[in-house]
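Before anything else, here is the set of structures, which you'll find just below.
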Structure I
Amino acid sequence: MKRWCDDQLAAIEPQLSWVRALREAIPDDGVLVNELTQVGYLATLAYPVFTPRSFITPGYQGTLGYGFPTALGVAAGNPGRTVVSINGDGGFGWNLQELATAAKYRLNLVTVVFADGAFGNVRRVQQRLFGRGMGAKLHNPDFCTLASAFGIPSERIASPQALAAAISESSSLEGPVLLEVPVGEMPSPWHLIHSFSPAPQPPPPNPLGTVATDVAGGRI
């Protein structure tokens, strides 16, 4: 059963490599504050959690933008633990002004912004359903320059290995750090999360047999 799950997760790249880099860099008792972003969706399924209260998530409530301000509170309440906030550029844009709060109180928080220049999930759904997009592209600031304006150290990251190294290094510093990760479009993980999203190809046979569904098509 574990291999059956892992084989399906392995097809969701590059997200899985980013999730693995996060797990490699964050200590077992460190806290990952998840967001509604492409890496975050897969993290819900693929990020191993080793200790209680070390993975903060909105579940499936769709609260885009909650992650960064929530991570500020986590960092304030856990000054001795590594706290990492992952965000998409769309979600981070809802509360990026709170960089002022991180700088003012010197919160030990590593903020990662995966930037693809769009509300990526919206763009993908629009293309799938309508064959075109509307209003999903973003006009972003240079996030590293923005962090510098608040006096926050920053770095632009090009690979999962570089992300793991930067988080490990940042965890030993006093105060906030921002890591910008430019990314492209990513494959959808939603067929692994909810039955409303079609799978790109038929899944391998379930080793436990056929999954029962209710009349609405939801899994039981």
Structure II
Amino acid sequence: MTLDHAERAELKSHARAVIDAATAAFERGEIPRSEWQRRLSEAMSDLYLADDDPRWQSGFDGDATLWRAARSLILDAAPMSGTFLDVGCANGFLIESLIAWADGRGQTLEFYGLELDPALAEEARRRLLHLAERIFIGNVSDWVPPLRFSCVRSGLEYVPPDEGSALLERLARRFVSLGGRVIVGPVYDAEVADTRAVFLAAGLHDPSVVSATDHHGKTRHVVWAAVDEDASR
């Protein structure tokens, strides 16, 4: 089922209300972080899976041209080869797209996904049958990875605002191999400075920024840093 603009807007409003209520309960100390994360993940899953469009199911409301402009710059922050974990992989469409784009750029990356919501993870496994065993269900805050990855892409929105540096520190210490990369984004102009500050607070030195502007003039950025010995300890 494909929703029209008004239906999508109504669903977004409902998801926002659920998220706001969960956040308020968390801030009052009524629920733990894990329950806050579960409620947010469930709200986004209900929102995404209400529509059959694969980009919408991956958290993007736009056409194929905008999708590529908004997401392909992730590969500018990734190495030319190695293993790549997408945290919050949703329906797996980003991984599917990155595989195709990487192939066109000569990047040889082995992709994995981590998703908190079981329904979205199952959709990712259905979409990526050949990678189904590499789509994991778990919470990035306590999940134990089966290997260390060459790079891990995550969002900071998966944890409360004051826990962003702790998340990146955990990725550097538990998820990423020495010399590998922690990647965050895409983010918008107003978020770049704060995102770089989170990297620095996590002990990830000299974070770099790659940027791209779509044909509507909207610029997105990806922030990344290599994991050195200090950050991996």
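Summary table
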read-out	value
Top of I, II by mean count of other Cβ atoms within 10 Å over residues 82-89, largest first	I
With relative contact order in percent (Cα under 8 Å, 6 or more apart) derived as 17, matching label from I, II	II
Structure (I, II) behind the derived value -12500 of helix-only ellipticity at 222 nm (-39500 (n - 2.57) for each DSSP H run of 4 or more, over all residues; to 500)	II
Given 0.98 for Rg/Rh (Cα atoms, Kirkwood Rh), calculated: source structure among I, II	I
Distance in nm of label points 7 Å out along Cα→Cβ at positions 42 and 186 - structure with the largest value, from I, II	II
Structures I, II, by volume of the Cα convex hull per residue in Å³, for residues 66-105 alone: label with the highest value	II
Test item: FRET efficiency 1/(1 + (r/R0)^6) of positions 50 and 90 (r between Cβ atoms, R0 = 25 Å, to 0.05) calculated as 0.25, pick one of I, II	I
Source structure (of I, II) for FRET efficiency 1/(1 + (r/R0)^6) of positions 146 and 202 (r between Cβ atoms, R0 = 25 Å, to 0.05), computed value 0.05	I
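Just so you know, all these numbers are worked out from the coordinates, no wet-lab data involved. Computed from a predicted model, the values in this text were never measured in an experiment. Cβ atoms are built from the backbone, for glycine too; each structure is taken alone.
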